[in-house]
Structure 1
Amino acid sequence: MARLCFFLSFLFFVPQLHASPVPDQSRALLVAIPDAWNSVKASLQLYRRTAASSPWAATNAPIIVHLGRRGLAWGRGLHPDQPGIQKREGDGKSPAGLFLLGNILYGYADRSPIHDWRYRQVTDRDLWIEEPTSSLYNRHLILSSHEPFPPDQHYHLMRQADPAHALKLFIRHNAPPDAKPGAGSAIFFHLCRSEDSVTTGCTSMEEPAFRTLLESFQPSDEPVYVLLPRAEYDRLKESWELP
């Protein structure tokens with residue numbers, strides 16, 4: 001009897017090795033599946049569910065999105081570490097994996113174009129730190145009007161003479177407080193420049209499609225972004241409980 005109790009206790013405490021990295025509270029799943037690791041485009045589909053035990057159901061029409069100019073590499077997100085090429089700062093690759101999204105929209109307009117989202121109208125004093133040696137690596141920094149720009153540091157200007165950055169949402173790859181120096185920073189959803197454009201590692205799309213997507217879920221849905229080449233998606237679909 002003692003041996004039986006120990007065995008049952010062991011079974012009870014054994015971790016679920018193949019449990020999905022998608023949080024139970026997530027109600028929105030954005031899935032982009034490029035053909036291969038070197039792809040620069042993918043089809044993105046939004047799925048929703050009403051509870052953790054409910055199946056994912058596709059909503060809206062698929063959206064064509066643009067990826068890094070050098071394809072993809074494994075990123076740092078909710079998923080377990082994976083073997084293969086890893087995302088690095090400045091490599092021009094979009095991070096593959098499964099990621100939470102930020103809950104603030106950044107834009108140039110004086111008010112949010114999307115209801116039910118927190119919004120920050122960025123100025124030329126809004127920076128995103130891309131310097132791996134900085135304690136603020138992969139964080140948003142707002143300078144006061146008299147504060148100097150950080151010397152000898154790489155940073156992304158949130159407001160530029162570039163309409164592609166007029167509306168954006170942070171993809172929480174390598175996000176604080178667990179940002180690994182040099183593993184990649186400043187990864188966003190943002191607007192594309194043309195139907196043939198590529199990014200430096202972000203995911204971009206046309207403005208009407210981006211607005212429609214943002215209107216289809218809210219931060220309270222705990223949205224998750226999945227970006228996986230087709231072969232990896234097929235390999236992980238069952239264990240990650242993807243649609």
Structure 2
Amino acid sequence: MNIALIGYGKMGHEIETAAIQRGHSIVSIFSSSSPLPPIESEFYQQKQIQCCIDFSQTALVRSHAKICSAIGIPLVEGTTGWQAQKDDILSNVKDRKGTFVYGNNFSIGAQMFFRIVRNAAQLMNTFSEYDVAIHETHHTKKKDSPSGTALTLANEILSQVKHKSTIKRNDDLSITSPHEINISSSRIGTVFGNHSVLFHSPADEIELIHRAHNRSGFAHGAVLAAELTQKVSGIYSFEELIFEKTFTHH
């Protein structure tokens with residue numbers, strides 16, 4: 001496959017390595033100093049780009065999605081923090097019949113973790129004495145807090161536990177109400193991403209933890225998503241794509 005990278009930070013470099021290991025070619029690299037050419041540019045045809053993988057800036061997601069869907073190139077969107085614009089961006093991609101894969105976490109292990117937490121929350125819903133909280137730890141250079149992964153975990157729990165209805169973030173210093181899920185965040189050193197979900201009752205507690213050892217898992221998942229865009233079209237979350245379009249065919 002001919003892949004173009006949007007964003008060439010640490011994740012961009014990891015994706016380049018993973019793509020080459022899987023036999024693909026990186027035919028172009030875009031960055032803040034070298035942005036995507038306009039829709040009418042002949043550049044895209046000349047390079048024969050088959051998929052773009054974007055790990056760049058939140059503010060640019062809308063324009064990247066617009067350009068890629070307009071010229072018919074699938075986009076794997078790994079940038080986080082754009083959820084407030086999600087409906088608008090996905091609607092735009094749909095109108096242009098684009099192919100767009102998005103996710104808060106492109107680690108396959110993390111996607112399994114989401115499903116494990118969802119199943120656990122379903123069990124806990126039967127027993128109201130269990131409370132639940134989420135903690136996430138990342139490196140000091142991470143810009144968003146709480147992480148997109150922590151918010152996804154909270155939404156998985158909210159979908160299953162009837163007595164929980166609201167997310168309470170770190171910066172809210174008020175007393176935690178029974179209907180709130182508390183998300184706490186730490187930023188330290190070079191931690192890639194640790195997420196824990198604690199189910200607590202007066203009698204005992206159960207803690208579920210996912211730890212990313214490095215960025216290779218995220219890069220591998222992004223490249224896998226790019227490969228799958230050659231077999232499907234439309235809008236998918238990464239979870240939908242890997243569980244419905246990968247494993248179900250095995």
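Where a number appears in this text, it was derived from the coordinates with a stated rule and is not lab data. What you are looking at is a predicted structure, and each value in this text was computed from that prediction instead of being measured. Cβ atoms are built from the backbone, for glycine too; each structure is taken alone.
Match the computed value 1.6 of distance in nm of label points 7 Å out along Cα→Cβ at positions 22 and 46 to one of the structures 1, 2, and report its label. Walk me through the numbers before you get to the answer.
Values: 1: 1.6; 2: 2.8.
The read-out was computed on structure 1.
Which structure, out of 1, 2, was log10 I(q)/I(0) by the Debye sum over Cα atoms at q = 0.20 Å⁻¹, for residues 174-221 alone derived from, given a value of -0.82? Before the final figure, lay out the partial values.
On the way: 1: -0.82; 2: -0.88.
Comparing all candidates, it corresponds to 1.
As an exercise: distance in nm of label points 7 Å out along Cα→Cβ at positions 102 and 158, calculated from one structure in 1, 2, equals 1.6. Which structure is it? Checking each candidate, the match is 2.
Between 1, 2, which one scores greatest on relative contact order in percent (Cα under 8 Å, 6 or more apart)?
Values: 1: 26; 2: 21.
Across 1, 2, relative contact order in percent (Cα under 8 Å, 6 or more apart) peaks for 1.
Kindly point out which one of 1, 2 the value -3000 was derived from, the read-out being helix-only ellipticity at 222 nm (-39500 (n - 2.57) for each DSSP H run of 4 or more, over all residues; to 500). Source structure: 1.
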